[in-house]
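Student: Multiple structures are listed underneath, in structure tokens.
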Structure I
Amino acid sequence: MSSLESNSTGLGSAPALVVVDMCRGFIDPSSPLGFQCDELIQANIKLVNKFRQMNLPVIFTTTVYRDISEASVFRAKIPALNILKPDSDETSFLAELSPGSEDILIEKKFASSFFETTLATDLRQMNVDSVVVSGVTTSGCVRATALDSLQNNFLTVVAEDCVGDRDLNAHRANLFDLQSKYADVVHSEQIFKSL
């Protein structure tokens, strides 16, 4: 089996943090979409606080369906997504890990935080050159967001300890794939040193 040459691209001089779907529906183990992830939540709180302390952009995403026609095929594939209704507990955030007044909140319908949203435009308007991705789930919305970040030509870093998945094997396989082809996968402590 041959291996693919892959270089580290690192962070640029103007990074932003994209916190993917850390709303209650995805981080509460009693939710059909959620799983136990206390350490992941704490790691995200620390990462968000660091970006805020440095006055760097923080963008939160949430998935909300306001209309039966929105993402109908995705919702047919994963019926549990139908719990993500406007103003529901599932689409709300923990008090200690929620968008602040200076942060941006992106409402999405699909896996990628970039697909059919204003995220790429928002980042360019802020002159961002690199994106740190955290949140859930590694094999779904995190992977899709990291891939689209690269495809929008942003240097892309996945915060290894700040992403998680219901399936540990899927988590590991997707981090391997992301590191090989689309992003730098590094621990948040390494990110702090690069900021």
Structure II
Amino acid sequence: MSEHPLNTVKRHLAASRDVVAAALADAPFLDSIIAIAWAVEKSLRAGGKVMLAGNGGSAADAQHIAGELVARLNFDRAPVAGLALTTDTSVLTAIGNDYGYEEVFSRQVRGLGRAGDVFVAISTSGRSPNILKAVEAAKAMNITTVAFTGNANAPLASLCDLALRAPSPATPLIQQIHITAAHAICEIVETNLFGGARQS
């Protein structure tokens, strides 16, 4: 017998509550949010930019975070440089066709990135080949690399300079924690760069 829809809703909400509670209790996770915010702020103050990439839902997260940087989060202020490498269909399809899907982000990093930038690599599994190749390209260019991933043992976290490891192996819950942490990072950066009251 299938689960009653109300029980499905309650199960999802309870899982979301539990993973947020786990994140709140995870001191290294909280420290990583602050360290990432500092790295982003430092790059932006020096005239750098934040590049972001991911696949599927993580691509949507990359675009969401870039939007918070370029537009605004909590108050009106000047835009800052955030760039999702997931949005230009001509570039993505040209690179994918000519060089293969594994190169769709690394080639953009090499073409658009500069030393001192930040590259945020989003992969819930921590094993996406195109994300790993992009991190390797970024590291070769003196670009600060940041992993957004889950708590599974995966190469992305150890490859990057900084790692945000959501305390869950479940993709939907990892994605929820990623965007919540990203909002915290963007708020810290926005407030430190432009002032304004932190909003609850």
Structure III
Amino acid sequence: MVNDDTRIQRDRRARILEAGLEVFSVEGFAGATLDGLANAAGLSKPNLLYYFPSKEAVYLALLERLLDTWLDPLRVLDPDGDPVVEFLAYVRRKLHLARDYPRESRLFAGEVLRGAPVLESELSGELRDLVDAQARVISGWMAAGRIAPSEPHHLIMSVWALTQHYADFAVQVSAVLGDTRDPWEEAEAHLTTMFTRMLTG
């Protein structure tokens, strides 16, 4: 019986988080309500509050889970690999992340647009430390003449802007390209060409 209760609790927490991801990514934090979260999860409001005491608690749980996923593509940049191959692989990983997790991308963007009240310490701590470390790797490649010089922090941030755009502004992308074209395949080809020229030019 304990195992069944534990399984049910895990399932309900997962349902609430899935509902939260949908609601927050569409409505934003301010637009989301406990009633809306409960309805999306197929639970009563008191039942939801048994697992999470507030909408803030649901939001925080989603963001904590998201941050690890969001940092992984940069973490695996290999200092000993071929610089062009490694960086293009990073671009593709970020683009695929935006493609496969569009709601998560919009959730993250919404948090940043709100001034990152929940993630501020992580952005100026863990994220900054990781970007600084990988910028040093990229600077080393540049100093050795293995890729063309540029400012490494801005090079990394340009990847964020050019990949997450396709998830965060999906409506605009679809409106411009139409429904018959695959934006992800075209974007990958375009970004591969663009960054290859930037790194080798």
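Student: Identify the structure, out of I, II, III, from whose coordinates log10 I(q)/I(0) by the Debye sum over Cα atoms at q = 0.17, 0.28 Å⁻¹, for residues 72-143 alone was calculated to give -0.82, -1.55.
Tutor: It must be structure I, since only it matches.
Student: Which of I, II, III yields 1.05 for Rg/Rh (Cα atoms, Kirkwood Rh), as computed?
Tutor: Computed on structure III.
Student: Looking at structures I, II, III, which one was helix-only ellipticity at 222 nm (-39500 (n - 2.57) for each DSSP H run of 4 or more, over all residues; to 500) calculated from, given that it came out as -9000? Don't skip to the end; give the middle numbers.
Tutor: Working: I: -9000; II: -18000; III: -25500.
That value comes from structure I.
Student: Compute mean count of other Cβ atoms within 10 Å over residues 16-23 for each of I, II, III and report the one that scores greatest. Walk me through the numbers before you get to the answer.
Tutor: Values: I: 27.1; II: 15.1; III: 20.6.
Sorting by mean count of other Cβ atoms within 10 Å over residues 16-23 in descending order puts I first.
Every number in this text was worked out from the coordinates using simple rules, so none of it is lab data. Everything numeric in this text was worked out from a predicted model, so none of it was measured. Cβ atoms are built from the backbone, for glycine too; each structure is taken alone.
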